[in-house]
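Where a number appears in this text, it was derived from the coordinates with a stated rule and is not lab data. Quantities reported herein were computed from a predicted structural model and do not represent experimental measurements. Cβ atoms are built from the backbone, for glycine too; each structure is taken alone.
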Structure 1
Amino acid sequence: MKKLALHWKILIGMISGIIFGFILNSIDGGKDIVTNWVKPFGTIFINLLKLIAVPLILASLIKGISELKDISKIKQMGLRTMIIYMTTTLVAIIIGLGIVNFVKPGVGMQKATIEKIKQKYENSSGVVDKLTKATAQNNTTPLQALVDIFPSNIFEALANASMLQIIFYAIFIGICLLLIPEDKAKPLMLFFDSLNEVVMKMVDLIMLFAPYAVFALLANVIVSFNDVEILIKLLAYAFCVVSGLVLMIGFYLILISFYTKKSPIWFLNQISPAQLLAFSTSSSAATLPVTMERVEEHLGVDKEVSGFVLPVGATINMDGTSLYQAIAAVFIMQVIWPEGLTFSNQLTIVATALLASIGSAAVPSAGMVMLVVVLESIGFPADLLPIGLALIFAVDRPLDMCRTTVNVTGDATVSMLIAKSLNKLKTPQPKEWNDNYKK
């Protein structure tokens with residue numbers, strides 16, 4: 001009997017989790033059962049992925065950079081990566097603005113609906129938390145984002161999982177390994193090579209638990225959502241976001257087909273476990289170890305490329321988030337600030353969303369924090385900000401799951417494009433968790 005592919009197991013886990021969540025949500029005490037006895041297994045899974053994310057980034061980046069043998073190759077790869085990431089993000093924002101201006105989901109929304117949403121969510125802890133974080137972001141100096149890249153204490157950076165600081169430190173070590181005698185560099189290179197192999201094997205083992213974990217995660221999402229009426233009234237807005245995200249994936253598949261000459265269906269089959277995990281966890285950072293494993297072993301991208309492109313992408317490539325910010329900003333203006341819908345303001349949204357994507361954390365709902373920054377850049381009235389966030393807060397989690405899937409898909413796409421351009425796209429060599437296990 002043919003072994004069931006991992007992505008099918010995860011999909012079965014997701015569907016079962018959704019059904020289980022709806023069943024438990026309809027009985028007394030069901031929500032408490034999921035929260036107390038099911039959700040923890042999903043949390044354990046995410047913790048395990050986060051546990052290996054930092055050592056994986058450190059090991060793969062140092063290994064990849066040190067094996068380039070030529071510092072000029074780092075510049076070449078880095079420049080191409082940044083250009084392609086910024087280009088795909090720009091395309092995402094333009095797609096988002098095109099859809100929301102065509103559909104106009106916020107035009108004609110009933111005042112009673114707006115008032116109900118306002119009363120329910122305006123003063124909620126979630127909205128207040130997002131506004132507080134956005135205020136802290138706005139109070140920084142113009143070059144603070146640049147300053148934050150350089151760590152003063154690498155152990156603190158590792159403990160806090162400060163991705164940009166870890167990436168900088170890893171690249172710095174990798175460059176220094178290129179500049180010292182090979183016999184001196186080899187022991188450290190071998191150490192990180194071994195560490196990389198160990199962590200990748202950890203990914204294989206953790207993924208054995210994935211179908212059960214996504215069951216727990218999706219069941220918890222379902223029982224956590226309890227206002228179907230508001231969801232229905234926001235369907236037009238949600239439709240715009242999801243449609244834009246689907247178009248963005250279509251754009252990726254066109255790039256894969258025409259540039260790498262690979263089948264789009266094959267690409268989706270190979271990357272689907274990472275996509276499904278991104279959907280379940282809403283975190284591209286937590287999904288990063290799985291993304292790297294799928295890209296290297298199943299798409300055939302050389303470790304020199306994936307070790308650099310994917311960690312950078314998990315930090316600065318937020319195509320799905322940028323598309324969402326464009327649609328959400330215009331939707332909010334259509335509902336409560338239609339006079340702000342000028343062409344110049346929409347151009348400002350393009351520029352600000354593009355820059356904000358670099359500063360978005362790779363964690364759940366970070367996009368909403370950056371949305372406040374985008375809205376403030378066009379002079380959106382401060383007193384209307386809580387109402388604006390309240391309008392979209394009810395459906396933010398399911399949409400966050402969808403846009404994170406696009407973020408991860410974009411990272412995998414760009415890694416293939418860079419690998420193809422550098423002649424680093426090889427024949428895939430998938431590994432199993434028990435390849436070296438002796439019974």
Structure 2
Amino acid sequence: MTSRVPVASAHYKWVVLGVGMFAQASTSTFFQGLGSIGPEIRTQEGLTLGQLGLLLGAPMAGFVATLLAWGAATDRFDERAVMTVGLAATAAFLLLTSFVTGLWPLCICLGLAGAAGASVNAASGRAVLRWFTRSRRGFAMGLRQTSVPIGAAAAALILPGLVANGRFGFGMRTLAGICVVGAIASWVWIREPSSIVSDGPDAAVPEAATETASERRARRRSFRDVVLAGTALVICQTVFISFVVELLHGHRGMGLRDAGLVFAAAQVGGAGARIAVGVWSDFTPDRLAPLRVMSFAMAVGAVALGLAVDGPLMLLVPLSIAVGACVICWNGLAFTAAGELAAPGRTGTALGLQSTANYLMASVTPFVVGTFIAYAGFALGFGLIALPAALAGLLLIRANARTTALTKEEASCDDHRQV
């Protein structure tokens with residue numbers, strides 16, 4: 001039986017948010033944090049840069065295989081069961097990873113861990129969307145999404161020391177223990193409100209019987225544009241996360257720990273930026289306006305970073321942190337928009353669909369771009385991510401144009417009926 005908490009217990013939403021954040025951070029330690037020890041993994045396992053990209057993409061491939069199923073399971077059951085089972089399974093597969101060696105055994109184990117960890121993505125997002133109203137949802141989802149870069153930053157700080165001198169297995173066992181704590185916390189504290197908040201995502205969209213065909217079509221197309229824009233933006237994010245340490249350490253000669261600190265600083269900056277753009281979106285009628293601005297900012301930043309790859313470190317380091325924060329900040333806002341565009345009772349499935357598209361792209365990007373960088377160099381590899389960022393901005397402009405056109409059409413119809 002689902003455990004529910006009265007909506008009047010408004011303070012409890014912060015408990016749900018806190019547990020969701022910890023659960024998401026526990027999985028991001030290996031989804032995004034493994035890039036911080038990429039050079040060490042290459043040394044211990046004797047991998048090429050392309051093979052390293054394949055290994056780093058394995059958890060994302062696992063995500064893709066199960067995200068829709070986890071989203072549907074969340075809609076069918078509840079967040080508590082899905083998060084608990086998923087995190088427990090993630091811990092088990094990470095523990096298994098610590099005992100194997102070789103490219104393909106590691107890829108399989110990390111892929112299975114990713115498949116289990118996908119449970120947290122849709123379930124914790126759905127929980128936050130159901131507990132928070134529209135006026136605080138951008139902030140809450142932005143805060144929840146800070147757990148992703150925070151988890152990656154924590155991994156960047158602790159993993160290099162844990163895996164040094166051939167101790168990769170010890171690092172994976174440590175991450176497994178963190179996931180166990182997340183599973184226990186989810187079982188103890190995740191609850192559903194006794195009813196959907198008045199302007200929650202399931203209440204914000206009209207029922208099929210009262211929604212006109214043009215409204216339903218506009219909503220679906222807007223949702224599609226948000227998903228496609230997120231897929232483009234995740235290319236920028238994945239390239240940075242996977243290869244910035246390799247750029248600073250392998251290409252420019254910085255110490256691994258120092259390069260990891262730059263990676264961590266970018267993740268922390270991205271966490272703060274996620275909150276900022278979430279709050280920004282709460283204070284504007286157009287939820288996607290901040291996302292459009294950030295997309296074009298990423299395009300400009302990518303070009304600048306590509307030009308600075310072989311420049312002075314005193315320029316490259318702060319620019320890497322700034323660009324990293326920019327490419328990391330958009331996820332919470334994109335998830336919020338997708339949840340609000342979801343059909344009634346389909347929030348978990350919608351978030352699962354969006355995440356599937358994102359992680360499908362994220363699973364192939366490290367290998368493709370890693371191979372491209374090996375032949376063309378880091379300057380072109382980082383500079384060309386301006387293209388998907390600009391494409392995302394154009395898609396979001398189109399989504400806004402459709403919404404505006406629909407609003408004008410409805411206003412015209414209302415005026416005609418009044419006449």
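When helix-only ellipticity at 222 nm (-39500 (n - 2.57) for each DSSP H run of 4 or more, over all residues; to 500) is computed for each of 1, 2, which one produces -27500? Structure 2 accounts for this read-out.
Given a computed value of 14.9 for mean count of other Cβ atoms within 10 Å over residues 42-49, which structure among 1, 2 does it belong to? Intermediate results must be reported in sequence, preceding the final value.
Numbers: 1: 18.1; 2: 14.9.
That value comes from structure 2.
Here FRET efficiency 1/(1 + (r/R0)^6) of positions 154 and 394 (r between Cβ atoms, R0 = 41 Å, to 0.05) has been calculated and equals 0.70, so which of 1, 2 was it run on? Of the options listed, only 2 reproduces it. Looking at mean count of other Cβ atoms within 10 Å over residues 250-257 for structures 1, 2, the greatest value goes to 1.
In this comparison of 1, 2, the computed figure 19.6 for mean projected area of the Cα convex hull in nm² is attributed to 2.
Here distance in nm of label points 7 Å out along Cα→Cβ at positions 50 and 130 was derived from just one of the structures 1, 2, and that gives 4.6; the source is 2.
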